Structure P
Amino acid sequence: MGCINSKSLEEKKVNKQIEEKLAAEEKEKRREVKLLLLGAGESGKSTVAKQLRIINKKPFTEQEVLGYRNIIYLNVLHCMSTIIKVMPTLDPPLSFSNSKSGDAAEKILHTVQQDEINSDHFPEELAQAITELWEDSGVRACCERRSEYQLQDSAEYFFENVQRYKEPDFLPTQEDIIKCRAKTSGIIETCFEHEGLVYKMFDLGGQRCERKKWLNCFEDVTAIIFCASLNDYDLTLLEDQSVNRMEDSLQLFESISNNRWFVKTSIILFLNKKDLFEDKIKKKPLSVCFPEFEDSKSCEEAKEFIKKKFVELAPKGKTIYTHFTCATDISNIEFVFLSVSDIILRNIFEQCHTA
């Protein structure tokens, strides 16, 4: 009899331990926020991901910083080689204003063609060639006409800082890392804590060839930040020059917001690159993408018009939380993230009380 009681007590003890462990795991699971960063290529979502790391005290490792050094070198060369190649193809074409620029251009093109950049050091002669070309009025004029071809947003920043990059002990600053561009391939996961919640953030590649991988991350998603570039209304996809970037972004947003996996998922829309849009709209009418838009209207009306285009694609009754953003401005992203985290907290609270 005593053996039976002893066995029964032991079973109860084990069961209690299991229940406590399951309860603790469930409590920990409720603290987890699965956050997806989605959007087309060049929308700025990877820049948002970097900013959220910085804001939430998740600094870049020494290895990551060294890796960004090589990305910056490649960005500088790619930006300048793009300008050199495109100048004579524009209508009307552009040419160098300085007779020495031709030699500097040849040096850049040869380096890019031969892939002769050392990841540990940016050669002084290349830095000098970049500086000489950037002082050429023809190169600057080509940069001003960037809407006629594909040029990285941060090109001017890199050209103006190239003399710093040639230093043997150069290490990228926080701003360098934010400004540099590398195509997101696959899925990049970052974890950080904010207001008692553990965020698991997934930055997913935005090019069309990368989107088929997204399905692997669609289960149990708490919130989605969808990034769309306001500035892309007159540009085409890098991977398909026949497709307008804004139209591609709208189609992508429609498929995400109507996806059966995200019926209960909070969707936050970042209409990004507002700074570039506010400058471009003065020179290039929005009607090139949306013929129904009256170009006599203000910049704010143009932004609201684009916002409406996105929001009306979502299912009826689904709230789309929208923000106009500048991903390279950390104060702007920090302010917006406070709103985003508040939305997430509120929705988690509501789901817990309706479960």
Structure Q
Amino acid sequence: MNYLVTLLMTMTLAMSMPPLHKGVSLSNWFWNQNDQFDADTWITEQDYVWLKRQGYDHVRIPVDMADLDESWILPKLRQAIQWGIDNQLMVIISCFGDMYNNQLVPQENYQGKLKQLASIVAEFPVDQVFFQIANEPDVPSPKQWSRIQTDMIRTARDVLPDRWLLTSTPLRWREEDGWDQLKAFSRMIPSNDQKVIYTLYFYEPFFFTHQGATWAGNEAKQVKGYAYPVESENADEVIRNLPSGVPEWLPDTLKEAWNKSVLGDRLQVVIAWRDRYQRPVMVSEIGIHRPYAPKDSVGRWVTDVTNLLDQNKVPYTIWDYRGNFSLRWDDPDFSVPKDEYR
């Protein structure tokens, strides 16, 4: 009986939200451009055509809020949104950037920038273009973020009264050393607005998905060749290759068991929150830092995670299209710059 009730509630939520299923983030375009960036060639309409042919239904476009006044940004962003509409891809415009998420949002001084970008979104159809009000805001606690988030939703409604909004999980679940998306998500309180999708990242296990990433902390930077599912033989080899001086806890962490069952257990935090509050949820980022991850492990992880999300009717967006997490990393017909992004 409880299963049937849960199933009916999940189906009701799915019917009420936009038909988002699987998409891709178009990173390093309007945010975090690298030295090879060219606004006219980094992403073209042919990339949208390719994504549609592969069965994706949406793109997520991160926009650095500090750059909104640069002359090329808004005309190019309008074009990027229109390409989505022309190719039957829904579009999520996401508020990125340290200035906004780490300064203006925590200081509650975000209103001008939020409305500036929302006004661009307002030019497009409400059923095809959606707006994510923040991305990993650096707020000390989920409780504080829940209050700020509610105020931000009200502010966005001044410009976007009828459109679906997406929110974010805060950067941390407690002020000191509290980086854990699932813990932070589980402690959030939703607003009373009924057209909001609550999002989080799913990068479990972190040292697999971020192995070798120089910007992900000194420990992750040292981990290379780490396989999924995690097995003792591979973990021991990775540990032997660690440099001296790594924290004592790192080898034990690398030996922890990770497989589809463990990932499914971790995901239940999200499902429980959705069922408790009767609010739609979405995983706005899944992906793997590709340069040092074993190729076959990448395929196994992506298959397990997307299967679990599909089974639980949770839409998701892959990170990313043309960066070091690239969806097309191994595609011989596609150029992926093999460098580190800032």
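From P, Q, which structure was distance in nm of label points 7 Å out along Cα→Cβ at positions 318 and 334 = 0.6 calculated on? Don't jump to the answer; show the numbers that get you there.
On the way: P: 3.3; Q: 0.6.
Only one of P, Q returns 0.6 for distance in nm of label points 7 Å out along Cα→Cβ at positions 318 and 334, namely Q.
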Handout entry: Entry that produces 2.6 once distance in nm of label points 7 Å out along Cα→Cβ at positions 158 and 302 is calculated, selected from P, Q
Key = P
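Determine which structure produced the value 17.8 for mean count of other Cβ atoms within 10 Å over residues 134-141, calculated from the coordinates; the candidates are P, Q.
Details: P: 17.8; Q: 21.4.
Only one of P, Q returns 17.8 for mean count of other Cβ atoms within 10 Å over residues 134-141, namely P.
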Problem - distance in nm of label points 7 Å out along Cα→Cβ at positions 38 and 254 - structure with the largest value, from P, Q - result: Q
Fill in the blank from the handout: Highest-scoring structure on relative contact order in percent (Cα under 8 Å, 6 or more apart) (candidates P, Q) is P
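Who wins on percent of Cα pairs over 39 Å apart among P, Q, i.e. which is largest? Don't skip to the answer; put the middle values down first.
Numbers: P: 26; Q: 11.
Largest calculated value belongs to P.
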Fill in the blank from the handout: Ranked by mean count of other Cβ atoms within 10 Å over residues 94-101, the structure on top of P, Q with the greatest value is Q
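Figure out for me which of the structures P, Q the number -16000 belongs to, where helix-only ellipticity at 222 nm (-39500 (n - 2.57) for each DSSP H run of 4 or more, over all residues; to 500) was derived from the coordinates. Working shown, then result.
On the way: P: -16000; Q: -11500.
Traced to structure P.
Quick note: the coordinates plus some simple rules give every number you see, no bench work behind them. All figures in this text were calculated on a predicted structure; none of them were measured in a lab. Cβ atoms are built from the backbone, for glycine too; each structure is taken alone.
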